[in-house]
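Computed from the coordinates by the stated procedures, all read-outs in this text should not be read as laboratory data. Note that the structure is predicted; figures quoted are calculated from it, not measured. Cβ atoms are built from the backbone, for glycine too; each structure is taken alone.
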Structure P
Amino acid sequence: MSEEHNLEGTPEGMRAPIGRYADTLKELAGDNARSLTLFGAVAAGSFNPRSHTARSVFVVAAVELEMLRRLARQGPRLGKARIAAPLVMTPEYIEASLDTFPLEFLEIAQRRICVFGEDYFLNLPLKPEDVRHQCEREIKTIQIGMRQALLAAAGRDKALTTVEVDVAERLLRSLRGLLWLHGDGEPKTALDTVAAVERGLELALPGVRGAVDDRGRHEWEEFKTLYADVDALRTHVNAW
């Protein structure tokens with residue numbers, strides 16, 4: 001494993017797999033490789049190998065389909081190591097997409113570890129109006145998606161568990177965006193993020209709390225409470 005990797009802050013049990021992963025990317029991409037950045041739970045001290053996978057962004061000078069095809073063959077090995085397929089971007093793509101995906105880039109910027117190469121997510125010039133528009137759009141999209149998921153579940157309440165987990169992740173991204181808009185860009189745990197938004201909005205969000213808590217129940221009653229919270233967020237966001 002290369003000694004050039006920055007693994008400080010990564011979970012102890014993930015350091016060797018991540019180091020091998022970084023070496024694999026360098027070997028496959030060669031001079032085309034620019035950087036590897038971890039983000040999310042693996043970079044925030046909240047990584048649970050039973051429920052999380054290590055997420056990352058692999059920045060390359062140019063996207064080469066043959067390289068991606070060779071990387072895809074490593075999928076089973078990386079999956080066993082709890083490492084997800086990377087988001088593959090170029091520096092130009094990042095710069096041109098800040099107004100389109102501001103919440104996604106904010107999520108990366110707030111909780112990240114640059115394993116090697118240039119840190120392309122340092123001091124991103126995100127615009128508040130772009131962040132606010134995506135927050136509003138995302139919350140409305142989540143609400144519609146919950147309705148459609150309920151219909152697709154065809155009465156199978158267990159099918160809603162996966163929906164709640166997905167909604168929780170997307171909601172957290174929006175909630176962190178709302179906090180950023182109000183001058184609070186400090187990285188927070190999921191529950192601390194919810195608590196900060198509750199204080200800002202003066203609104204209790206028990207459904208969101210249950211959805212982001214790994215120990216929470218994800219059943220029909222919880223789904224209803226979560227839906228009510230999403231509806232409340234939709235109506236309160238514009239006023240905050």
Structure Q
Amino acid sequence: MAVRRVTDMVLGRVGSVLVDVVYPARCAGCGRRGCWVCRDCDAALGRFAPPWCEGCGTPTGLGDCVCSSLPRSLSGLRSVGRYEGWLRHAIVRFKYEEEWARADHLSAALAETLRTWCDLDALVPVPLHPERQRRRGYNQSALLAKGAGKLLAMPVLRALQRIRATPHQVGLRAEERRRNVQDAFAVSSGANLVGKRLVLVDDVTTTGSTLGACAEALLAGGACEVRAVTLARET
């Protein structure tokens with residue numbers, strides 16, 4: 001066992017060095033080398049923090065509460081910050097430009113936001129349709145959930161599957177988004193969700209339609225409560 005632990009440590013360090021060489025850390029805001037986000041760019045964004053609405057997580061003084069527009073299947077929403085500044089650039093690079101090395105940094109930001117909830121059972125990443133995941137090579141939400149779960153010592157359940165391929169939500173109106181993802185998700189075979197308090201994990205929320213459709217499936221599968229956490233929120 002000791003030999004195995006040493007081997008794992010060595011492989012982990014080698015992997016970290018390779019990541020640093022292939023994907024050197026650069027601030028998503030200003031491009032400064034040596035960090036994923038510098039202090040100046042992070043401060044300019046202004047991460048969401050209490051005091052905030054206990055339902056939708058809108059900080060006091062930032063804007064109107066959006067609880068009335070959240071899907072009824074969601075009992076709470078939290079986000080790291082607005083979909084702008086360094087956070088927007090980081091998500092785009094992480095999601096579309098194969099900069100998966102940003103996963104650890106973004107997962108840490110997500111975990112800090114999640115620490116405000118202490119009565120949860122598991123994290124559930126929003127799934128991609130299998131064809132889209134094959135094209136992209138990874139599910140960004142699953143990477144975020146894995147990293148945050150490790151930091152919080154919280155299990156991650158692959159409890160959902162996307163059973164219907166849907167067009168991208170970008171450019172669609174709220175009602176079009178809702179119809180686009182209606183009945184697109186189902187509980188994975190063998191998942192035991194009875195009585196569990198779950199948190200959906202995704203990168204960005206706009207109207208909450210995708211999160212709402214996922215939550216409906218989880219509740220139908222036996223979960224007693226579903227909340228959601230995202231890196232960013234379009235406001």
Problem set entry | Among P, Q, structure where relative contact order in percent (Cα under 8 Å, 6 or more apart) as derived comes to 17 | P
Problem set entry | For 2.1 (distance in nm of label points 7 Å out along Cα→Cβ at positions 153 and 225, calculated) the corresponding structure among P, Q | Q
Exercise. A value of 7, 29, 33, 23, 8, 0 was computed for P(r) over Cα pairs in 10 Å bins from 0, in percent; which of P, Q is the source structure?
Worked result: P
Problem set entry | At a computed 21, 20, 16 (semi-axes √(5λ) of the Cα gyration tensor in Å, for residues 73-208 alone), which of P, Q | Q
Exercise. Which one of P, Q has helix-only ellipticity at 222 nm (-39500 (n - 2.57) for each DSSP H run of 4 or more, over all residues; to 500), as calculated from the coordinates, equal to -17000?
Worked result: P
